[in-house]
1. The value 0.90 for FRET efficiency 1/(1 + (r/R0)^6) of positions 19 and 227 (r between Cβ atoms, R0 = 25 Å, to 0.05) was derived from one model only; which of P, Q is it?
2. Who wins on mean count of other Cβ atoms within 10 Å over residues 43-50 among P, Q, i.e. which is largest?
3. Using mean count of other Cβ atoms within 10 Å over residues 83-90 for the comparison, can you identify which of P, Q gives the largest number?
4. -6500 is what came out when helix-only ellipticity at 222 nm (-39500 (n - 2.57) for each DSSP H run of 4 or more, over all residues; to 500) was calculated for one structure; which of P, Q is it?
5. Quick check: 16.1 is what I get for mean count of other Cβ atoms within 10 Å over residues 171-178, calculated from one of P, Q. Which structure matches?
6. Taking 29 as the value of relative contact order in percent (Cα under 8 Å, 6 or more apart) derived from one of the structures shown (P, Q), identify that structure.
7. If mean count of other Cβ atoms within 10 Å over residues 51-58 comes out at 13.2 when worked out from the coordinates, which of P, Q was used?
8. For which of the structures P, Q does the calculation of FRET efficiency 1/(1 + (r/R0)^6) of positions 115 and 219 (r between Cβ atoms, R0 = 35 Å, to 0.05) return 0.95?
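We did not get these values from a lab; they are worked out from the coordinates using the rules stated. Everything numeric in this text was worked out from a predicted model, so none of it was measured. Cβ atoms are built from the backbone, for glycine too; each structure is taken alone.
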Structure P
Amino acid sequence: MGEGNLDVEFNIFKIALCQLSVTPDKERNISHARKAIEDAAAKGAQLVVLPEIWNGPYSNDSFPVYAEDIDAGGDASPSTAMLSEVAQRLKITIVGGSIAERSGDQLYNTSCVFDTDGKLLAKHRKIHLFDIDIPGKITFIESKTLTAGQTPTIVDTEVGRIGIGICYDIRFQELAMIYAARGAHLICYPGAFNMTTGPLHWELLQRARATDNQLYVATCSPARDAGAGYVAWGHSTLVGPFGEVMATTEHEESIIIAEIDYSVIELRR
């Protein structure tokens, strides 16, 4: 695949997008995510993607409370400890959605990628923080509590070369172009778009990023909770390199299983 040529163990494989319900109960959320990953693997998924902020509520008040020290690991980061254990036990690759990360006196919105040995391959800190104020619709200022990441994240896995973005990162085509130039086959964007920008931009941006760069784009949202302080749009989706929607769902909790065939990238190009 030109610059994107990579010896991958699986040229054709199944991906799972786990659109999870999230509650204020962190232990429940971790247990619930573990069960979803196990269910996805049992259905043949070799790559499992989780939602943005899946271990607690999406709010500025909650980020400091639910934040984990990922680098310390173990008891300091029960969410990523679970992901590592499950990836190793099931021999799958996991793009672990995102969680609030505590590093020194900074908080980040961070996605972790684990390989089939349970090793942490990469850690992407959300670069483009979501600050929005649409009168009468939605106000959310992520930068009140979170610090922006500084670097793109591209990682070689057993299921190909994957670029990572989180939610609002998808809005910026330059990041996807960097990933394509570096040979990505797939870009994964865990993301919780809202009820205003979701219907306007969510599918549009996924299809645009895939079409612009002729690669696969996978997104994973939390399930919608109408009673939450921040209401997610849902609609987790896999888009192919021709911009076609290959698999999607509505707003309820669900696990999407779909097949990716990297030979299609060469065909489209």
Structure Q
Amino acid sequence: MPRMKIRNSALAEAAQQHVKLMEEKYAEKMKFSAENSVVYGGPDRAPVRFQRRKCEQVFRNLDSLSAAIRFEGKGKVAVLNFADYVRPGGLYLSGGNAQEENLCMESDLFGILQSDELSGYYGYNKKNRNRELYTDRGIYTPGVVFVRDGKEYEFDVITCAAPNKASAGRYNHVKTEENHQVMKERIRFMRDVAEDQGVDVLIAGAWGCGAFGQPPTMVAKWMKIAFLDSGVGKVVYAVPSHGGENANVRAFRNEFG
């Protein structure tokens, strides 16, 4: 069996075990988080911008959870989940290991996203794919439990999908210019959700710059512009190296480092 399939199989098995553990240990907290999640966009709530203030934007060569832990206790901390638009947790149960899947592997997030309370979010999204550019839709989830090295943390999570530039161009002939415009609008929508919820520290990063094919240099610039006058106090662009310097790290380090 190829090494990648073996690795994915091991991750899938670990995911199943983790989901069971989270359900056994945090059922009540998961229920609270699901019931108190706020769905934004489409037929649901429209975010309202918070009072503007000077927003500090910084780069950290860390994964999302490591960055969140660094800022624990610094006010209301929310982690941006680089989400799959139609599947709770993306390919988590199949052994995927992108940012959303990694968040699920260290938290009770997957069980929350697949709860009955949030099924309508994904149901609407499946009917409104917008040529794989997706639409301005998101979930704000309070009190997600994360566990690392035996220690528990609670952070809020913003689940929102970037436009899938790769699929939109390949299968729907979407032009680069249209993708860029939609991506800029999606960034502003995500910012507005954070402001509507009074987030003090937002853990963001190279959103959409993996399999979705968004250009990291441009995304870094668009995010910087969007948050210049934001109600969010600090945006931390957490971009891990994964064993070596990469285009995402270079782009965000150059813009914010």
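1. Derived from P, not from the others.
2. P
3. Going through P, Q one by one, mean count of other Cβ atoms within 10 Å over residues 83-90 peaks for structure Q.
4. P
5. P
6. Considering all the candidates, the number was obtained from Q.
7. Q
8. P
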